[in-house]
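These are the structures in question, set out in turn.
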Structure 1
Amino acid sequence: MKKVNNKFLKLCAKYREIIAYIIVGALTTIVSLASYCLLTFSLLNPNDPIQLQIANIISWVISVTFAYFTNRRYVFRSKNQAKLKEASSFYASRLGTLLLEISIMLLFVTILHFDDKIMKIIAQFIILVSNYLLSKFFVFIPDKRQQHNK
């Protein structure tokens, strides 16, 4: 049993970043849905197209803000002192993947008439992978000085 636990711990350590990213992503989804529901049940009317989009945008901002701080601390363990630049890069990358998702849905659902639920699932997978890669290689880039001190 001890050998199995040791292998499990090594596997978890090896994939710590990806496991943390999945957990943070699930929590971010909950924050997004909860903030959207809170807004539409209390302040904004989801039957009004403008208020619906306002609720959607506000929930996006709240969830991306939550995602930035949790990804910074728990996933990528960033020590970057240029937090404003890092946060700007994070928001820009998430805005880029939001536009990618909108484009995917527009092309495949609106123009080509694919099933919207299937395309939403496919788009979410593409966005999940894209967000991870953008965060890892363009947003939370370890400082070269930190690399040398390891």
Structure 2
Amino acid sequence: MTIPTDEHIGVSIHAYTPYRFTYDSVGESWNTAVFDDSCAAEINSLFDSLNNTFVSKGIPVIITEYGSVSKMIDKDWYISNTNEVAKWASNYISTAEKYGIPCVWWDNGYHDSGNELFGIFNRQELIWYEPEIVEAIINSLEN
């Protein structure tokens, strides 16, 4: 990517990192519902790269789409990985904050059914579907 020399240039990206955690690819061996050190390393790598390529050169960056679907860990017992997504969100936002990169959660309105279940806010009832995730995001910004 060649960036023109212009003080009014900024970069907007979509970053669902790591993809194997943020999307639900049922049945794929690379799919994971657990946030671990390797997921954190991928997040660090993303933000290091954004910093080295843009931020450190005075080019502002905004992540206009990020998010993670909640996955069923045990479908027989309906156990979801919401707590894992909260850990992921906390790490993601804390890392973005370190570099001064604002992020906008992609809430497509789908939570229980539909395609790509990124919804965390119920627009009809004006309540959070996933208050644990929202709390993790807010707490990450307060630290």
Structure 3
Amino acid sequence: MKTHGILLKLSNMIPKREGWYFLGWAESADTSDPVYLPGDSFTKDADATLYAIWGQPDFVLPAALTSVGEEAFANCAFCFVALSEKTTEIQRGAFADCQNLKYIYIPEACTSINEEAFNGTSGLTILCETGSYAEYFASRWGFVTLLTA
């Protein structure tokens, strides 16, 4: 329950749903764009229902893939990419100039991301584990992160 005039801090807990990634919360069940992330403040002084926004990748890298090579997906048209749990490296320009790319899941195993891996790709949210190299990378280079655990 929210008290009028008082900020309500949303939980940092990430909901789980088999085969889906949690992207955030919205005030409409008919949108795919989250407005609030876990831990955000809700300021509205009115009755509201927040809906979980879920996403599925439109491209999942093969399970055997351990490295995403230089410019491998440059200029891609994907909106949501999930890397293999075995991916350890993302090389220079791997996702450069991907204007449609809004989300990428980077597993905890990934410990090497070239600083130019996402050049020209803006508005990207990196889904990753708490304390992972991907979280550090996102923070260092100004990407939004959504922690998955």
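Coordinate-derived values only; no laboratory data. Worth saying up front: this structure is predicted, and the values here are computed from it rather than measured. Cβ atoms are built from the backbone, for glycine too; each structure is taken alone.
Observations, loosely collected:
- Answer label among 1, 2, 3 for the case where helix-only ellipticity at 222 nm (-39500 (n - 2.57) for each DSSP H run of 4 or more, over all residues; to 500), calculated from the coordinates, equals -1500: 3
- Here semi-axes √(5λ) of the Cα gyration tensor in Å was derived from just one of the structures 1, 2, 3, and that gives 32, 20, 17; the source is 1.
- When Kirkwood radius over Cα pairs in Å, for residues 41-128 alone is worked out for each of 1, 2, 3, structure 1 gives the greatest result.
- Highest-scoring label, criterion being mean count of other Cβ atoms within 10 Å over residues 65-72, among 1, 2, 3: 2
- Which of 1, 2, 3 leads on distance in nm of label points 7 Å out along Cα→Cβ at positions 57 and 89, largest value: 2
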